[in-house]
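Have a look at these structures, which come just after this line.
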Structure P
Amino acid sequence: MALLFDLDDAHQAQRVFDESAARQAFERAISHARKLDGRPALGLLGEFRSQIAVVEAEVLAEHVMGDGDTRRAERLLDDGKTSKREQRKKAKRAKTVDKNKALADKLGSGAMSEEQIDVIADAADKTDGAAAVDKDLIDKVAAVPPEQGKTIADEYVAEKKTAGGIQSEHDRQRALRRASKFHNKNKGLDAISVEGDGVAVKAMWDAILKRADQMYRRDGGRDLPISQHPRTNEQRRFDAANELICGKTVHPNGTTASTTTRTGSGTRPQIVISLTIEKLLGLAPEETATQHGLGLIADSVLADYAAHADIIAALFDHNGEPLWLHRLQRYATPTQLIALILRDKGCVLCGADPAKCQAHHTMPWNAPGKGQTNLNELVLLCRTCHHRLHADNHTIYQHHTTNTWRTRPATPNETPPPRPTTTHNQIRRE
């Protein structure tokens, strides 16, 4: 018995010694990084972070059950400081890396980031692990930023889905729909949560975004500097939901009037569906339809749309007059917006929902180069990416081999004159 205690003591001493040596080595590495300049320091820290992520994934993979259940690994991460969302993400990453050791090598070497691995992990979770071992998909995701990688992964998942499976998932979500009210203790705010199928939630969210955009224009729009707007994007979305549910106009200070001010309905399309003519006519029931900004939709949803909406056929032809307007008008038409949504599927830089996007001229309309309102010179950008592009005086272009969208500093020919700095009071008077 005494011998066993001696062995335990020796093992404990060795473990303490190993941990102490590891900490000392880590402290030396961090101390060295602190002495470097900005970019080299960040590069070295990025390498450290990648190596740590690999080891973390390997440790967690040992606690992923044989059937793929990650709950035990998630519990291992529950230290009271890590969110449930982050626990699930790391456990899912470990499950994916364990399925394909090459992903660990790519992560450790810096060939892929943690975010890119997470894109593969999400796709693997929706395809019974197939995405985790698909080399072509992995290479495509590794070659682009995570936002664009998600679009690639979504298309991959869509190819693997069946119409029957999509319908079953839609029915399950519908059966679990719910709304609840709660108090956020951390922020001291009351909140309403609405959960349900993606189609219904997207329809509600799009209605909120549309009304919020009308408020943005009412408050001054792009002619008013962001710093001078009377409410933030988050406040506008809340006020928009308030108007739509309660039927009252909400002023910028949050107060309400008894009747809703009617505003223009706008021209931006709300629902854009991609499907084959065979699917539409019921000749290919096994095929699937995609709602841009949402993803694959159930056949029952498609039937509902077909019963209550006009059908528009989009033709991509360089001689198509509705899509090529040259200098006849500055802003994209509804037909062009539909074509852009079908082509770009959302913001080409961050992947934001099409409902949040605007048509951007790759050659600015009022720049010396005089951009034209033609489909091949337009691209979808969300409001945030659009503002950042102009604020940084950058332009956007499509890479000739990868077809991915990238940015670079604008040339003088591509630089429009500065916008007028109008005050909020001037906008009101006008």
Structure Q
Amino acid sequence: MRTALSIALFAAIAALLISPNQARAEHQLQLVETAPVETSLDNPDIPDAHQVWLEMIASATERLDIAQFYIVSQPEGRLEPVLQAIRKAGKRGVEVRILADAKFHETYPDDLDALAERKNVTVLIYDVGGAMGGVLHAKYFLVDGRELYLGSQNFDWRSLEHVQELGVRTDQPELVRALSDIFEADWAIASGTPRELALAAPARPYAFPVEIQLGEQTVQASLAASPTGWLPDEQLFDLPQLVALIDGAQQRVRVQLLNYKTSDYQGRYFDELDAALRRAAARKVHVELMVADWSKKRWTIEGLQSLQCMPRIDVKLVTIPEHSSGFIPFARVVHAKYLVADGQRAWIGTSNWGRDYFHSSRNVGLVVDGPAFAGQLDTYFERLWDSEYAELVDPGATYDPPRSKE
């Protein structure tokens, strides 16, 4: 008996003596990718989204909250097993809530409408255009209020097979809490609750940055989101955080996006990020920007050519070859969105860089400080930058945009 009591007492004392970092070590932060099939871009050290999503959804026991731009599947695609897992979750008693954008529901109604008919599944169509002016561009989901996934992947069969994508999975409680607050606010607004009530201040201030143990190193992470004016805490606003990352760089800034624009459809100039990149180059920081070849279109390529003319700024366009089956609309493209500064600090999210994404549309992301995470993104960037798929922008060229839709 005395031995048993001694062991129990020792265990209790040891638990009290665990350092904060040791206690945090159980929380994970994991990169998750999609590499287009029939390319050499797959990273063996990074798990695939369609597999991670199945694992996460299968683990749900109480609730599953999903926010997506739209949902579109096909019978043989990689998204179909994910939708089946969602249906199974509802069938076993998990409360499933799906929030989707109203504008794109008009284009892709079938899968959302079919899910809405399933047991314990509620689909809410969110008129973000009428509320904020843009779209629900965020792509994320939360499992049991204990872990989250956010990233560039839409719930689109092509995003899991024919598009280069990148996201992140974490179970850090404060990050989950903040993203849950955003979901609850959007769910309330979409249900008719006035914005002022839906966006009430969080129960307690967010304790960002929070620490997460990655291997032998500790990183600090914060949630970042947009648009301004539609957040439970304006300190989450991502645009100032992105500018600060660029302004704090001393050696190198690397950015990958689908597109990068300095004006919107109304012709309004958007220069916060462009000016930050130019400031970085002016103080002798090397800037590397990589975007999809869809950016060859007019009113977009000009801004990239202007940047390429700057000393210490290199811009590359990435072209993913057509699939062997032939042309696939809205596919065979790079779609990841992230930034790395000095191999030390990073952002990964759902937003392209244009005015609408920050001021009119819902987007989310993480800002992470620490080489354990930023170094992974650096390696990821370099692999594509040095690949056969990427080429420098020619400032004097006249480009024809590639075919992207029917």
Structure R
Amino acid sequence: MKYDIKNKLFKKEGKKRIEWALQRMPVLELIRERFKKSKPLKNINIAACLHVTTETASLAITLKEGGANINLCASNPLSTQDDVAASLVYDFDIPVFAINNEDRKTYYKHIYSVLSINPNITMDDGADLVSTIHKEFVKRKDRKVKHLPWGSTEETTTGVIRLRALEEERRLLYPIIAVNDAYTKHLFDNRYGTGQSTLDGIIRATNKLIAGSTFVVCGYGWCGRGIARRAQGLGANVIVCEVNPLYALEAVMDGFRVMPLVEAARIGDIFVTATGDKDVITKKHFLLMKDKVILANAGHFDVEVDLKALNTLAVRKREVKPLVTEYAVKSSLRRSGLRLKRIYVLAEGRLVNLVCAEGHPAEVMDLSFANQALSCEYIVNNYSSLEKKVYSVPYEIDMKVASLKLEALGIRIDKLSLSQQRYLSSWQEGT
């Protein structure tokens, strides 16, 4: 099968939306212009498992312009934009295997479809391609796995955690570039992108007034920081829940209330998980929550809110709005006079910013995908010397992306003089 999408007829709308994103990604445009001329990825097979959005389309087009043969599948069943998938197939001749709301069986069928090209490079958003390759290796350990990729890029905090675990167990089969670790990625993508798009998703799904609400953020990493700041900017009373003392202290010094989640569960109106871990909000928290609370997840996988436990507690479950599920749970809060309280879960516990909204703005993904494109070029040029480990994005790539962004914005900065450079690199010179 050359592709698997929902409907060819969606392509016209998809192309217009892709063109809108292309106009707002100037760094990727500069890279694309160079790739057109130099073809650094000529005849390189790339299997990509990413969110199929307008911004990802811009990356795929850039890689193709660089000479790559790229096949794309979805990293989340609910984030696929079907019109974008159709346009990529019919307007840009890029094979796409993604259908919005596809079931688990189809999701993995699509992963195997993109892997069938025997990729030189894999690109992941959550490490599902890499983990599938590793599982296949375990299944066929009596035979050599042919055509292992030269390397991979990983976009998410969650994916990097999974891949570093593989590395620590000495089971990683090929090198990984952790795009998520690039400063230009986690600064813009995680803090500004996730911060804005998470609030966008919650507001689109519920139309709830954020001002005056008690807004609980679980996790104060880069994503959690961004979410907390945007909620605060909209007038919410923000509470941060953390397990890391350093992050918790930072949240306190940033002006937020910090407390255990069992305490926040009693007073919160809106809860957002952004930890990358499982079972963050569980049965003990559901039992303590007020009536009409809203739960949303900004982590990559749908494991942060324990929906199995919530289903067990619920005496009634129904969809009250698109992507808003109401769970009616017996109330233990006798003073309230309620027999049942309502808990609203957004996006089935999946990424609220991509399921209920459109994900990060193109201006944010411009930097993340610039890192992706340049990291692919780096793998092609250096794969023979790379070890089976997780690498951070090379410093020079990070700086190049930042410089290109400043150039695109028309901003100039100072440069160190030769004497300043010598001073900073010498141990002998003092005051």
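With percent of Cα pairs over 34 Å apart computed per structure, which member of P, Q, R shows the largest figure? Intermediate values should be presented prior to the final figure.
On the way: P: 48; Q: 29; R: 35.
Going through P, Q, R one by one, percent of Cα pairs over 34 Å apart peaks for structure P.
The value 18.9 for mean count of other Cβ atoms within 10 Å over residues 46-53 was derived from one model only; which of P, Q, R is it?
Working: P: 15.0; Q: 18.9; R: 27.0.
Working through the options, I get structure Q.
I have -13000 for helix-only ellipticity at 222 nm (-39500 (n - 2.57) for each DSSP H run of 4 or more, over all residues; to 500), calculated from one of the structures P, Q, R. Which structure is it? Spell out each step's value before the answer.
Numbers: P: -16000; Q: -9500; R: -13000.
Of the structures listed, the value fits R.
Each value in this text was obtained by applying a stated rule to the coordinates, not by laboratory testing. Quantities reported herein were computed from a predicted structural model and do not represent experimental measurements. Cβ atoms are built from the backbone, for glycine too; each structure is taken alone.
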